[in-house]
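Each structure below appears as structure tokens.
Just so it is clear, none of the values below were taken in a lab; they were calculated from the coordinates. Just so we're clear, the structure is a prediction, and the values are computed from it rather than from any experiment. Cβ atoms are built from the backbone, for glycine too; each structure is taken alone.
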Structure P
Amino acid sequence: MSVQTATRQATQATNAPRDPYPTRLAQPLDMPWLKRQEPVVKGRAEDGPLDPGQLERFEREGFLFEPNFLSGRELEELRDELKTLLENKDYAGRDFSITEPGSQVIRSLFAVHFLSERFSRLAQDERLMGRARQILGGEPYVHQSRINYKPGFQGKGFNWHSDFETWHAEDGMPAMNAVSASIVLTDNHTFNGPLMLIPGSHRVFVPCLGETPDDHHKQSLKTQEFGVPSREALTRLIERHGIEAPTGAAGGLLLFDCNTLHGSNANMSPDPRSNAFFVYNRRDNACGEPYAAKRKRPDFLAHRPGDDWSAQQR
């Protein structure tokens, strides 16, 4: 390497903007977490369907559960579509079809708003888009979509994690300007592995240890080991804020901030726990290069505005 090249690279490194959310570190920082930089709620009550009380709770807790968001025929049609997708043999063995660890039972189907016209309409439904726009304070697009299907007795749990940590490290999402919408398609109860969240955890970013392995998504979508907060940080946050697990009948909507720590237990019951999951990212927060991985994850995990992922599958 020439002296000129080395000098230029050193200058570029010096002038590079500091990443406010460093993660996948070789050594822990001297603090368990970092302060969040972005506001949680960017819009106003008059900007959308959520009222001041709902926005205040989302701001405080990092999530909001709305029972009976969907019901009747609309809910039944979605449940029928869920079954149709899961029984489609063309999806077996595809990269966007994730199976349970050590099994061929489907755990998740990604890019579902491209696989299904019915779920595409739901993803673009103003009831969801309006809530996302209100929380994000700008125009949203679907960054990721999937069906989670946690089958009875076979559905495994998932370690505590922040989605933003993964999206920042492996997809290149710059800032915490994304919100997840999970629509419960089957009854959620104590024993079928409902989603657990740590209220208030969205206000801090917990850096994680360990360099991101190549093709990490192939393992992490089944069992996540990297991108998991330390037990010390989790213990302190849970002692401070506790754990909540919203449960209820099919049709409920759970909105949660991209940085809220969450996880789930295994399904110990015969009842499946299925949901449709849409991530809304603000258009000016579209992903670039990964912050802590050698290359981006596949497109079915991280869409950009205007993507036509389905055309790539034909």
Structure Q
Amino acid sequence: MTRRSGSQDAVTAPRDVMTSQDVMTPQDVTDWWATAVSRIRPGEILLRGYPVEQLIGQVSFAETIWLLLRGELPTRTQGRLLEAALVAAVDHGPQAPSIAAARMAATCGVGLNNAVATGVNLLGDVHGGAGQQCMGVLAELEEAVAEGADVDDAAKNLVAEYRAAGAHVPGFGHRFHPYDPRRTPLLDLVGAAVADGAAPGWALRAGTALERALAEGRGRPVPMNIDGATAIVYSELGFPPELGRGLFVLSRSVGILSHAWEEKSGGARIKGPLPRRLLPSYKGPAPRDLNRPESGGNGGNGAGSA
């Protein structure tokens, strides 16, 4: 047997002596989940430094969302814009997959929290992610303008790129609405904020330029949808794209909760995606009998010779 060298023994042997680096101080422990969002102590709840008892009844829910995400309270105009975007996206009926899934889950006897989580977990890149994607597109246009491009020319170039790739520009067009009724009220509020100097206006310019570029040469325009409108609001308010999606999820959770509760309160059990009288179309093989040949040479018992 080859004996290990002394240096190897020193490396692999367990240490019996603790060094100063091994000792954790109380500060090390309390810093493990250090946060600037809230401070909770016996008899005290501070949200970004404000005592919660001073916020209750004085600050709206939308303003509180802003406070926790951004660290300071919004101006009245900022709070109003955020609230408008949150209200606009609360619900889109059971034809929305997230709503339908939550309602289906509620009929299966799970708790309300499980039903809501089922719906929220469907909000991904395809269903629920277009707002974040549109915020990225708006930022791309703004970058081109900052480098000297005309906003309308930049929008036309971007639309041409999407069409060449066979892709849809996120935030425009709707599979259900020929004209999204949520678009204009939101853009009017943004326009008023820009006129008052409360919003910079770059996202509104980029978004409307995209809308013009998409309508050019078409018999029917491709209007902005709720994802595009809220993308403009959240961009004007300075939220990063990923938080734009988070805010949409927060907003749509209200509709998901309402539909799940309605379905749960109705008492129906195990509602599938189709009414019971309807069955999904079947496109597989025609009915056929199982006709498997017997195993050969051993009486069909599957045993072979060694």
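For this structure, a couple of remarks:
- When mean count of other Cβ atoms within 10 Å over residues 109-116 is calculated for each of P, Q, the greatest value falls to P.
- Each of P, Q could give helix-only ellipticity at 222 nm (-39500 (n - 2.57) for each DSSP H run of 4 or more, over all residues; to 500), but the derived value -7000 comes from P.
- Here the criterion is FRET efficiency 1/(1 + (r/R0)^6) of positions 93 and 173 (r between Cβ atoms, R0 = 30 Å, to 0.05), and among P, Q the highest value is seen for Q.
- Given 1.04 for Rg/Rh (Cα atoms, Kirkwood Rh), for residues 77-132 alone, calculated: source structure among P, Q: P
- For the structures shown (P, Q), relative contact order in percent (Cα under 8 Å, 6 or more apart) is largest in P.
- Structure (P, Q) behind the derived value 2.8 of distance in nm of label points 7 Å out along Cα→Cβ at positions 101 and 205: P
- FRET efficiency 1/(1 + (r/R0)^6) of positions 69 and 157 (r between Cβ atoms, R0 = 41 Å, to 0.05) from the coordinates reads 0.95; which among P, Q: P
- For 69, 45, 37 (Cα extents along the principal axes in Å, calculated) the corresponding structure among P, Q: P
- Structure (P, Q) behind the derived value 0.00 of FRET efficiency 1/(1 + (r/R0)^6) of positions 37 and 285 (r between Cβ atoms, R0 = 25 Å, to 0.05): Q
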